[in-house]
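Several structures are given next for inspection.
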Structure 1
Amino acid sequence: MKLEPGTELVAETDATIGTTERRPGTTGTAVADKMPRSLVLLFAVACGLSVANVYYAQPLLDTMAQDFGIARASIGIVMTATQIGCALALLLVVPLGDLLNRRRLVIVQLLLLGLTLVVVGIAPGQPMLLAGMVAVGLLGTAMTQGLIAYAATLAAPAERGRVVGAAASGVVVGLLLARSMAGLLADLAGWRSVYFASSALAVLMIAVLSRMLPRQAQPTAGLSYLQLLRSMATLLVQERVLQVRGVLAMLMFAAFSVFWTSLVLPLSEPPLSLSHSAIGAFGLVGAVGALAAARAGHMADRGLGQWTTGLALALLLACWLPIGFGLQSLWALMLGIIALDLGGQAIHVTNQSMIFRTRPEAHSRLVGCYMLFYSVGSGAGAIASTLVYAWAGWAGVCLLGAGISAAALLFWALTAHLTPAARGIAAGLADQSASGS
């Protein structure tokens with residue numbers, strides 16, 4: 001079955017094996033073929049452009065500090081405000097994908113995001129800036145995670161890891177390239193131009209997604225909005241995979257945020273004194289590692305999620321050694337960035353692939369719950385990073401990141417037996433088919 005733009009899809013859940021089948025229109029039922037590459041690519045690009053808005057500020061923090069009179073030790077509050085918006089989105093907005101038409105929800109959120117970016121671009125003082133960053137975090141996160149849940153719902157069970165991996169790779173590439181583009185635009189036309197340009201991209205995305213996203217029937221969760229929110233607490237209490245993988249995500253993203261939030265500070269100071277464009281270019285280096293981790297979803301589909309997680313966490317810990325020598329050697333810094341993003345992305349893709357297997361009818365709520373852990377880790381990492389840098393410099397930042405990474409590896413070792421790697425989805429469906437024949 002080929003998914004054409006505008007095709008209406010109706011989701012049906014088979015409770016006996018926990019998989020989802022789809023059919024075009026309202027007649028006939030058939031297991032969906034592989035999602036077209038063009039649609040997978042569209043989800044990846046849209047996720048990347050959406051999440052970029054959340055991270056544009058990181059290489060601009062020093063300029064924002066000067067523009068708004070914020071102390072360098074406190075400028076991490078800009079990213080913390082963004083993470084507050086992320087948390088609100090995950091709690092209050094992302095779950096709506098299990099209640100409302102996902103396609104319409106995405107378009108409305110994108111329109112509001114475009115307007116919010118203009119507000120940030122014209123902010124005259126700290127209150128309006130921070131309020132705007134909260135709104136950018138809310139809408140950028142709602143867009144990104146809503147698209148990932150949308151993609152997971154459209155994907156057949158045997159390819160869900162692959163599709164989610166592609167979308168998640170788009171997210172990481174987007175947040176890394178955001179730093180490069182933000183630095184370049186800031187050098188050319190000031191930091192405010194970054195947000196005006198992104199608003200124009202949002203308008204372009206509205207036109208493309210309105211044309212290309214498949215239509216879906218209204219979700220049939222049968223819940224009110226308040227019941228939907230309460231059900232998230234139930235998922236957090238009942239789903240062991242969500243609990244364990246959420247803590248791993250919290251620690252991993254804390255380490256990620258510790259590095260990227262503070263990187264601009266030593267690189268912009270003497271003796272390096274790099275431009276915003278040069279600092280942002282390190283995001284291009286990180287994209288290499290993120291793309292290399294795209295196959296983590298395939299590994300999860302084959303039941304190798306725990307194996308992948310262990311290797312990725314070990315790499316996440318090891319990366320801090322070359323990063324620690326990064327101010328003496330930019331080559332060492334680039335090697336560390338590749339390892340950091342490779343390990344972090346592999347963990348993230350594996351986490352989502354394993355979590356989406358648990359409740360096919362609750363993808364939006366699952367991703368909302370999971371990314372709450374991410375938001376806590378990222379926000380805490382942003383605050384801790386700038387404070388530690390002001391107190392102990394780059395060496396202190398690297399020790400902090402290594403300590404968080406070591407804690408993640410230890411936690412995984414202690415809890416791996418609680419969420420044993422399931423057999424591959426494809427293999428399970430093959431056995432189901434064989435037993436029925």
Structure 2
Amino acid sequence: MLQMNLIPVILPKPRGFSWSSTLCFLCLVCSSAARSKVLLVSMDGFQHDYLSKTDTPNFDSMISAGVTMPYVNNSFITATFPSHYTMATGLFSESHGIVSNAMYDPVFDSTFSKKNREPRWWDGGEPIWITATKANRKTGVYFWPGSEVAIQGIHPAEWRPYEEKVPLEDRVRTVVSWLSRDDFELAIMYFNEPDTSGHKWGPDHQEMLPVIRRMDRLLGFLMEELERAGLKDTVNFILTSDHGMTTIDLKNKVVEVPKYVDRSVLHTMVTQGATSMMRPQPGKAAELVKALSGIDHIHVMLKKDIPERFHLKNNRRVMDVFAYGDEGWTISEWNATVLQRFGNKGNHGYDNTLDSMKPFFIAQGPAFKQGASVEPIQNVDIYPLVCFLLEIEPSANNGSLTRAKLLLNDKYLNGAGLKTDCNFAFVTLLAFIVIDIRFFI
């Protein structure tokens with residue numbers, strides 16, 4: 001039999017000393033050290049094929065070092081608030097309740113805008129920063145729809161009120177400083193570009209090329225900051241977007257609803273653009289649908305007839321009449337002359353099966369495959385994936401961890417890496433403790 005000659009260090013046993021308490025403490029410390037940190041970043045409106053339009057060396061480097069996919073199958077409506085809250089909660093819009101960037105709630109008899117911070121609008125879902133906080137994981141969110149709201153009475157440890165003027169590099173420095181703390185495990189960050197420029201120019205305009213390159217340089221800066229902090233090879237970094245972008249024509253591709261129906265039938269257009277949620281006058285829903293049916297390039301229906309694949313209709317904030325346009329078409333209560341004053345050349349919100357609406361996805365870190373491309377996941381899968389990486393129990397969600405696990409390498413899935421190293425160190429230390437105990441008995 002192999003024998004080990006271990007020489008224990010004999011110390012006087014202090015009053016109140018407990019080996020069991022010490023063992024539990026060491027277990028907690030070891031477990032915390034083994035868990036990887038997670039960084040989730042969204043670049044708003046980053047269409048999946050932007051990476052093929054110009055040189056993007058930093059995106060290319062991340063793809064080579066990590067795992068990607070052709071696109072993400074995102075949820076409907078393909079708009080900023082519902083899509084980001086779906087990523088954060090793993091729930092479809094009909095479940096978490098943020099069904100659009102603007103809404104009317106008949107129970108509240110109140111409207112919602114993007115500046116709303118009332119918890120009652122957001123409590124249909126539990127975002128990842130709340131799940132993590134409840135599991136005693138220190139979390140920070142630098143801009144993300146819902147992150148300023150005290151959901152379930154809880155804020156993340158660090159958060160910032162939205163201010164678009166904050167330089168993108170300043171956001172990066174702050175988030176990396178959070179992750180540099182030993183006790184910080186999850187950081188989430190949002191960039192409003194390239195969405196802002198995509199609306200202004202349209203996705204295919206030459207002016208978008210420098211914007212894409214700007215985001216590539218920003219990614220390079222983020223990687224440099226992670227490396228400077230000693231985090232680049234230890235953080236599990238997920239980089240994605242909420243939706244894509246398509247070209248619109250506010251002169252020739254507009255359906256002006258007031259041309260077809262008046263206020264005796266239509267009460268309010270709660271939303272307009274790629275989609276429209278319409279409040280009919282009492283008892284006039286069927287009449288409103290009939291008046292708008294047969295118009296080219298829009299699809300109008302009663303709420304109950306919204307396709308199941310949209311995962312939208314089972315929520316009271318979806319109005320009794322719903323319409324969505326063909327790609328590039330705008331549904332509006334204003335005429336083309338008024339709309340052209342906005343000057344926008346790009347928009348989103350269209351059918352989520354359209355190629356132009358699909359965002360990109362790249363992930364890099366100790367848990368992820370390297371130099372791999374996998375089948376597309378859904379944006380609802382991001383929530384259970386982050387929970388898995390943080391080793392916390394997810395809240396109820398619509399996502400699939402089975403789909404998301406395709407991104408992970410075998411070493412991580414088999415429990416190797418830091419966790420195994422830590423377990424070995426712990427067992428070794430435990431052997432010393434067991435041997436040492438006999439000297440105190």
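What follows is calculated from the coordinates using simple rules that are stated; it is not laboratory data. Everything numeric in this text was worked out from a predicted model, so none of it was measured. Cβ atoms are built from the backbone, for glycine too; each structure is taken alone.
Say we calculate relative contact order in percent (Cα under 8 Å, 6 or more apart) for every structure; which of 1, 2 gives the highest result?
Max of relative contact order in percent (Cα under 8 Å, 6 or more apart): 2.
Consider the structures 1, 2: one of them gives 15.9 for mean count of other Cβ atoms within 10 Å over residues 50-57 as calculated from the coordinates. Say which.
Of the options listed, only 2 reproduces it.
Using the calculated result -9000 for helix-only ellipticity at 222 nm (-39500 (n - 2.57) for each DSSP H run of 4 or more, over all residues; to 500), pick out the matching structure from 1, 2.
Value -9000 for helix-only ellipticity at 222 nm (-39500 (n - 2.57) for each DSSP H run of 4 or more, over all residues; to 500) corresponds to 2 out of 1, 2.
Check the numbers for Cα Rg over 2.2 N^0.38 Å across 1, 2 and tell me which is largest.
2
Any idea which of 1, 2 comes out highest on FRET efficiency 1/(1 + (r/R0)^6) of positions 258 and 402 (r between Cβ atoms, R0 = 41 Å, to 0.05)?
1
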